[in-house]
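The following blocks contain the structures, represented as structure tokens.
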Structure I
Amino acid sequence: MKLHLFINAAGANAGGGITYLRNVLPHIAARNDVRATVLVSGDVDGEIKPSDGITFLRLPHGRFGTAGRFLREQWSVPRLIRECGADILLSPGNFATLRSPVPQILFSRNALYASRDFSRDLIRRRRHLLWVDTKIRARLARYSITKADRTVTPSAAFAEETKLWTGRSVRVVHHGFDSNLFFAGSGPLSAGLERALTRPPNTLRLLFVSHYNYYRNFETLLRAIPFIQQRLGNNVQLVLTCKLEGTPGGYDTKEAAGLVRSLGIERDVVQLGAVPYGQLHHLYRSSDVYVTAAYAETFAHPLVEAMSCGLPIVASDLAVHREICGDAALYFPRFSAEELAGQVVKLAHSPGLSQTLASRGQIRARDFSWARHVDEIVAIARELTGIAAEQPISRFHSAEAELEQRVV
């Protein structure tokens, strides 16, 4: 019997939520045993495309705040589920529907709700309203876990954190990586990006792919640049896929922008702004080392993307980073700019080590599959609903296997 999923993605209007939809929906659409109704906000109209097997319902985004959005969805989602006749509810945005008329799978994927580092960071920055908002969201998220029929997390490391935070066991379903989608953009980098990425000869290029936020710890990364320059000479370039201006997503960039000026590294930090997904693989392959100083994560998709492109990685020593990268990365204490610099210098002085990490990473990246992720979610859905499985047909399984051979 065909399984009808209702995906409440009304809160997926930026970052990881959009990435999740962009990757998962094509795999759901490719199956003959599943169909989906997806509730989205108007903000994502240009990000996700209609396809066979996927029906979209639009919920105007509005300015309701955390509590307002939560209450509105509590009223709207059960009614919409009944009207479309769905068998199961998938809630990928950390918050459950408390009176779901069907079994519910909740995706818990926000490490900030239980992060002491994030709380301390907000207090240090005097972002007290954001601190209060995060505490409200954390209470709703923790309560949601108690109401869902099954909670899943994208990594074992975060599953352990969630268990300590809530006292409840959760299911681990790794996020995936779709080689077909990621490498689909066959054209070269745009002329504008090519100009922005001009660098002097013999320059070591570091890359960090993220929009600006506090928990990705841009400041430690920026402080590391002078240390690297002292050891290697003034031939280091840090490329960012954001601009350190304004308050994107409510995060104030003044401290990071001020650091760039006070450290005298304006010419060494290239602020590209958002880069189209189809162009990202060119950006990775034009770089020498991928770096991240994040102090909180649940999965970190750019690490898998970097590994798939054969890029050695220097990452903050988080359990989730070690779970994703294994022995394909070098690690450093998350707030130590000097030790971050030391690991980068170590790679710069050892081409053999860089190549070893790159080779390990390309192998490790093959372990992540969106098709496999969807398989596991569908299996959980069938367990909860008791709906027997048909034999699914998905073109992505064979396509991914074929592409893995060509990409590496």
Structure II
Amino acid sequence: MAQPDRADPYAQGGAEAIKKMEDGYLFSTYKRYDLVVSHGAGARVFDIQGRSYLDFLSGIAVNSLGYNHPRLVKVLMEQGQRMIHCSNLFYHPYQGPLARRLTEISGLSRVFFTNSGTEAIEGALKIARAYAHKKAQPGKSVILSLKNSFHGRTLGALSITTQEKYQAPFRPLVPDVETVEDFTTAALEKAFSGRICAFVMETIQGEGGIVPLPGEFLKAARALCDKYDALLILDEIQCGMGRTGKYFAYQHYGVQPDLVTLAKSLAAGYPLGAILGGARVAGSLQPGEHGTTFGGGPLACRLALEVLDIIQQEGLLEKVGQLGEYLIQGMSRLAERHKLIGEIRGKGLMLGVEMGGIAKTVVDRLLKRGVLANAAHDTVLRLLPPFIITREDIDEFLSILDRVLSDIDAESSAA
């Protein structure tokens, strides 16, 4: 008897077989939606029955250029036939040019490539400690983080992710971490001392509900880091690489960090992260003090170079800013009709809409009507559409959301 093709999900029973197999063999770390995706095109994904979904999540800010962008597919096929991986013990043609491009657009001077955002955070924490050690400053080891933050799930990154639901099952965490409890200059000044070696924060908090930090707060952080010889580390894993209408969200505020962490959309779907550092920290790590097996491989770096070319050549930074304003205007009009909509926050195509306890219900009903989104911080509808969406896509989303909210309004009135 012929054996089923193991690459073909249909040969093994379709969607239900796929879900059953994952449930039977994977650690239960994700509460998945009832959706088995098959492929994507443009700003849409398709399930294995062929149903289309308008994607306003982009793989959580990863698929910035949507799906099957022809230029990325071309590079993927060409480089896949040449070389996917080589050791960082050797040079290859794409890591240096990508590092140069990232320094040019960031204003920083050095790059270390990783596989993920969490790894970038871990490396940045090591650089902060190494910087303090090289200054021979005993006791200068404390990392400051900000309440409501999210920086990743490895033990070091988790230790500065100051949300109880993430930290509680894994204590004790890494020591010498303290939290700034309010987004005010006064709270920041109170937290700083000569023991601080770094302050880490998201320029726009993502998992915490799409919360842009006040410009005055960022400027005060820069000044206090200078005063106490600490490093300012900005986590731009979710808000960087063009999502706010600039390459980096900190560029809206005129503040220059010492270290920046990147990942998610850096290679627009292929795993790649990076730490960008300024001249101040360029000598903090010596050969043998840090490394990675897969980070910065030829395929990942060539894809990221193509991503940067596409963003520049297709004018996507300007487009993101314009489409973000168009989406905010549309959401504001909906807010006039639906009291369920609260504060609308964010920049560019990184928006959060306060909806209280119904946020998850809204996400579920959007999914049933063919739209992908999610709820951040349990109460916020998080919108992270790809940069290639159109005004027509936004109009379609707003129309569907309007119907979802109208149904919830009607049900509430009838109860």
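Given -14000 as the derived value for helix-only ellipticity at 222 nm (-39500 (n - 2.57) for each DSSP H run of 4 or more, over all residues; to 500), which of the supplied structures I, II does it correspond to? Answer by label: I. Out of I, II, choose the structure whose coordinates give mean count of other Cβ atoms within 10 Å over residues 117-124 equal to 25.6 when calculated. The structure behind it is II. Across the set I, II, volume of the Cα convex hull per residue in Å³ reaches its highest value in structure II.
Ranked by relative contact order in percent (Cα under 8 Å, 6 or more apart), structures I, II are topped by II, which has the highest value.
Each value in this text was obtained by applying a stated rule to the coordinates, not by laboratory testing. The structure displayed is predicted, hence computed values, not measured ones. Cβ atoms are built from the backbone, for glycine too; each structure is taken alone.
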